[in-house]
Every structure is written in structure tokens, then in C-alpha cells.
Structure 1
Amino acid sequence: MSLLEIRALQKGYRSPDGQRQAVIDIPEFSLAAGQAVALAGPSGSGKTTFLHLIAGILTPDSGSIRIDGQELVGMDEHHRDRLRATAIGYIFQSFNLLQGFTCLENVLLGMSFGSGIDRSRAEALLRRVGLADRLHHFPRQLSTGQQQRVAVARAMAGRPKLVLADEPTGNLDPANAKESLALIRESCAENGSALLLVSHDRDILKAFDQVPSLADINRAARSLPLRA
């Protein structure tokens, strides 16, 4: 059985003139435990919407999303949040760190929604990503690359079975992008997590053996008006 199983997934929005614009129309997609896949697609093609549907941040119009055997679609908010906290790690392009909290506190807060706070693990994760001397620094006191490392540590804090990465190197220079990608993949491998990364960066995509295009699996992406 696949870790992630998607069937007949659809999501659309109403345009200002009242017309429905399909964004996601995916007949099927699956990801095995421990598998690493990069999904290619230009900006505006629906990559972030797809990840947000898998994470339960957005609700689909129809279809099925099963994660580790649990059906996400139709799940009540409490159980959906619980599944997200215990099974999914999310690495955002903009990092989404809480600016009023230290690096350590950001990771601890991520843990608090899942299996519980483990300070020693949080500290170990930050050491693992090279931030042993930045535990009590605030995000504003870090470089962009260091903030991304905190985001990786936070995503791995709950030992997720599935890690979703949305253009995780989009705000990084080439050297930091390469280092961050290596860190994400190594962290997933060490934890046994499956990884689904979306990107339009060819240098990032070529580091993966499996790189389907979003348009290959998403019928809506073939006709979407792409944004810059």
C-alpha cells in the first residue's frame, strides 16, 4: 500500500466574472514510503495548491486523499489537524517562522501540535542542521539560509512519514539552495520519510531520479493561464 494515495482529486476557484477555473484535476497519484519525488511545474501551475490539499490546508471540491491509510477528505478539523501534525512535515518557500520566537522555540512549537515537546530532540535537530550556536537567536538575526535550516528542523521535528516541500530553495542563492536540498534529502533519508518536493528550478529538479511534470498528472495544468 502506498503512503500517499490520491484519486480523482479536483479543486477550482471562481474568477471575478463568476466562471469556475479548474486548478487541480488529478485522476491518480501515489507516493511510496521513503520515496523521493520532485514535481516540476512553472509558477501558477497549481503546485502549491496541490501540496496544500495534501496537507489538509485546503479542502478539495471532490476526490480522495489517503495518507498512511487514513482518508483526509471529509475528516473533521480536529482529526485533520492531528493527522497533519503527526504524519506530515511541511517546508514552506517563505519559511513561515514565527518572528517573535527563537529558533528553538519555533521547533518546540512545531512539536507541540504532534506527539509532544521533546527539548533534547529539538536541540539535536538544530545541531544537525548546523545551528548549535543559534538556538536562542530570533529569525531576524539569521541569514536566509539559516532560516531555511530552522524550517527544515521544524518540519522533521515530529518524525513525519511524509515531507512536503514547496519551492524550498526559491529564496536562496545557488550555493545555499544546493546545501539546503542536500539537507532536506539527508534528513528525510535518516528519518525514513517520503519526500514530495515541487519546484520550477531545473538545477534542483535534476538532483532527483523521478521528476514528473505537474501537467503530466494534472489535467487542469494543461490549460491554466500561467502567472509570472
Structure 2
Amino acid sequence: MEFYQSLAKYYDEIFPLKKAQETFIRNYLKQEALNSVLDVGCGTGSLATVLAQGGIAAHGVDLSTEMIEIARKKAQAVGSPAMFSVADMRNLSGMEVEFDGIVCLGNTLAHVSGETELKQVLTQFRLKAAHVLVQTVNYDRIIAKQIKELPVIKTPSLTFQRFYTFCSDGGLDFTTKILFSDSGEEVSGVNRLYPVTCSELRKAFEETGWKMTEQWGNFEKEPWTPDSPATILAAKSVDA
């Protein structure tokens, strides 16, 4: 069993769409009067599905074919008009449609290889929308405290573990493990992450034609601090 096939199948069980996140995104879209949105790194499409049910023209993209297949079936099952495509955030040229805004959540952005690729992605975003909202893990906190393990997620079906290994080049190896309760089977995978700090992220935005508008530390809209669990940034194109 391949790790990402396993993760796709159980993604909603491990990472259900939380009400605070949904409310935050809905309020952001309303505040900025955004009627269409591209959800980059949409996973199994929960957010795009509910946004489309509420009248937003929502299109989700993800690099995982398995995730997109689940997203399409989920939307169809509830009658949501959300659209989904397999796409890489590093090159969105295949997306002919432009959007009012882009959301990129769930630490998707940290999967770039470094500063150059981060700027490449943010440039791609600006070609597709005039507004963007991104969320990552707060790597200022991870780095400062040398955090090597995130809280374990347990569900009736599985245990999900996440570990960081700090690499000499400044990157992070992110190891994830799924232990299935019934069979005792374990699957794992390792991804290299770029632990972009808040200041680095803000700088990359500004150098790719974005103007920062707001910053938070969680989906309850608490102010960002070095100890916040997340880094959430909103920006507008300088041409908007």
C-alpha cells in the first residue's frame, strides 16, 4: 500500500474541515468581496465543496490524483458545483480561468524546495488572482524551540504521527506514519519541507508583486506571535 494512497483514503478522518477554518475563510471572502476562489493544495476538497455550496465559484487543485478523485466524488455526492483538477502550484499555466482570490492552506506552501521556488509559486498565484490567503505551520516556533514531533492524531481507525528532522542545509525532513488499528499495519513517508519563517514569507510576497494586508496566528484571528501555532497571511496584488 503506497503511503499517499493511504493518506488520501483517510485524509478526511485525520484532517476534517474545522468550523473555525471554514468560518474564517467565508468571512475573508466576504470581506474582500471575492466571488471565485482557487484552492491550491485542496486535498480531498472539503473546503472548495462547502464554499461552492454557498455560492462561491470554487475550484480546487492538488498534485495528488488520489486526492482529486476523492474530492470529485465528494462534491458529486452532496450536489456541490465545486470543480477539481490535478495541478502543480509551481506551474498553473494550464488553468485558463482567472479567479478573484487564491487560498493556499494546510502547510502546502512549505513543500517548495527553497526561496527561489517559493517566489515562483507566489508569482504563479499573482498571474491567477489579485488576492491571496496562505497558511503554514509557524516555523519561527518550530525552529526556535527545535520541535521534533507534532501532537499525535488518533481516530477509531488509525494513529497518525508526525516528526521533524532538522537538516544541515536548513530544510526539514517531515516524516509521517499511519498505524492502522485493526491490522496493525504501518505505512510511512518522508517529505522535504522548506521551513519558511514569517519574515521570509512576507519578504517573498513583497518581492513578487504582493502587498501584505493582514496577518494572524490562528483561525480565531488572534494576532501572530513567534509562539502562534500558525502563520496566516493575506495579501493583494500591487496592481489591484
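Values in this text are rule-based calculations from the coordinates and carry no lab data. Treat the numbers as computed from the prediction; the structure is a model and nothing was measured. Cβ atoms are built from the backbone, for glycine too; each structure is taken alone.
Assorted remarks:
- Given 0.94 for Rg/Rh (Cα atoms, Kirkwood Rh), for residues 150-205 alone, calculated: source structure among 1, 2: 1
- Structure from which 26, 51, 23, 0 was derived, P(r) over Cα pairs in 10 Å bins from 0, in percent, for residues 134-173 alone, options 1, 2: 1
- Structure (1, 2) behind the derived value 0.5 of distance in nm of label points 7 Å out along Cα→Cβ at positions 14 and 158: 2
- Looking at mean count of other Cβ atoms within 10 Å over residues 118-125 over structures 1, 2, structure 2 comes out largest.
- Looking at relative contact order in percent (Cα under 8 Å, 6 or more apart) for structures 1, 2, the greatest value goes to 1.
- Origin of the derived value 13.5 (mean count of other Cβ atoms within 10 Å over residues 70-77; candidates 1, 2): 1
- Computing Cα Rg over 2.2 N^0.38 Å, for residues 78-125 alone across structures 1, 2 gives 1.30 for structure 2.
- Computed 1.00 for FRET efficiency 1/(1 + (r/R0)^6) of positions 6 and 198 (r between Cβ atoms, R0 = 35 Å, to 0.05) - originating structure among 1, 2: 1
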